[in-house]
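No value in this document is a laboratory result; all are computed from the given coordinates. If you're wondering where the values come from, they're calculated on a predicted model, not measured in any experiment.
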Structure P
Amino acid sequence: MRKLISFVTIPAALALATLSCGDDGAGVDGPQLPEGPQIAFVSDRDGNDEIYVMGTDGSNAVNLTNDPARDRQPDWSPDGSKIAFRSNRIGAALYHIYVMGADGSDPVNLTSDRARDSGPAWSPDGTKIAFSCGDDICVMDADGSNPVQLTDHPLYDLTPSWSPDGTKIAFGSDRAGQFNVYVMGADGSNLVNVTNHPDLAADPAWSPVGTKIAFVTLRDDNYEIYVMDADGSNPVNLTNDPADDADPAWSPDGTKIAFTSDRAGNNDIYVMDADGSNPVNLTNDPADDELPTWSPDGQ
């Protein structure tokens, strides 16, 4: 398989260096964005990884970044005005966190002093961004100032996700010898392994009401999306498909989950009901599409 799971490809890339449809929709005043609710995602349909947005039905995909570098891991600000992302625009092995307008305008490098930053995640109040700073979890103000390292471990801590009330951060870590999902206070305190399972589990995504966490696991011989209670109890397989499924992202109202799957032969963006029913392929493009994230209020 060429590439699929973001939390798997990140460690590999760190260890080594450290994962359009013709008209891109641009006009004289900038890109003509889809109207209404949107999903941002990553696609290589223009020859390299770019961040796109589309309608939540898969329509009107527009390239926002349009840069020769690899732009990945988009995350919307809570007010919907900005998108944080990871890019190697400064150098092939130098991954930094950027923020741009939701239309792709005015990209700004927030972490230019670091060599390997990834996985940006806005705090619910929009004042901070958590991210993977090398092998650990850090948090900084939304303008890139005052970075603070929350974890300190020789192995990988990746893909942070804030609880909706802003008091906790979930993330994937292999500190127990295999990737599991951990939850800690937003200040790095009270670390708990909530999956605590011998098979790989990572890439957590907190539900909008904070009662559940979706995550990716290998416990069924292929990558599947599970959901569990926020304390790690009652895990349920939502995808249960022989293909690989990853990158879960909740809709703002909690009724749906967007995700990446290669069940059609390459990576596409799908959406399903929050109980795993009614999966629908949104992108259905010969390129690889992955890492979806919803506009924060559905609009």
Structure Q
Amino acid sequence: MAAGHHHHGHAHGALSGTDGRRLLVALGLILALMAGEVVAGITARSLALISDAAHMLTDAVAIGLALVAMRLAARAPRGAFTYGLGRAEPLSAMANGVTLVLLAVWIVYESITRLIAPPAVEATLVLVVALVGVAVNLLATWVLAGADRRGLHVEGAFQHILTDLYAFLGTALAAVVILLAGFDRADPIAALLVAALMLRSGVGLIVSSGRVVLEAAPVGLEPAEIGNALAQQPSVVEVHDLHVWELTSGFPALSAHVLVPADCDCHAVRRALEIVLRERFEIAHTTLQVEHAAAPGLLSID
């Protein structure tokens, strides 16, 4: 096993060329639709269409950042960046989350002004564009469904496009209501629903990427449980300074100090603990410092 190469296969399964191509295709589809939507939204005076476009903008950003993050994360560690640039991924997710929240706030404000004084909406145009949006999103979802969704970024892009689909269906529904009932306020109401979707995914992105940036233990790994499992192994006196964190999605790391009896083979213990961590908790990147506990009767110098 070559040093320096031990973590790539697992952490960045998302690095095949086909995934990059799939993301590029999805990006192209979304950018084209977005441009059309902004124009249509302004022409038809539809805030729902403009808010869909804003949501898609963050999708496009998510996919663009996913492509960049895949490139960066693939680079071998060098110089000061001893972990490589895997952290580019949670940072990009965080930037995206903040953008989503800011845009959502703007849309909420605009919707409220339009609920007070609704402009006349060209509902036929809105309906046509929203249905095209549904079709393009289904196509983009189909393209991305084939990609490896283990990486945070690919999964993120996929979830985004899925929420887009709901946003477009809401907009189409609003257009139908306007056509049938002449209720122009249906448009800002649909825009508010899209803003709610944006807030939900934006806050979700900020929270999940914040966990990684703040070195929280990966979801599903309980440090206390791991500590107990290690302490229960034969010839382990105690475990302290246990840290579990995530370098980037799907790549947990652990470090700990382990005390063993004075007459014990500390290397054998370390190997046994590494096997427990790998098999029970799927943590392959471990740094264990194994030390002998002071022999009884000797003065231990602290």
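For the read-out helix-only ellipticity at 222 nm (-39500 (n - 2.57) for each DSSP H run of 4 or more, over all residues; to 500), a value of -1000 was computed from one structure; give its label from P, Q.
Only structure P yields this read-out.
Source structure of the calculated read-out (Cα Rg over 2.2 N^0.38 Å, 0.90) within P, Q: P.
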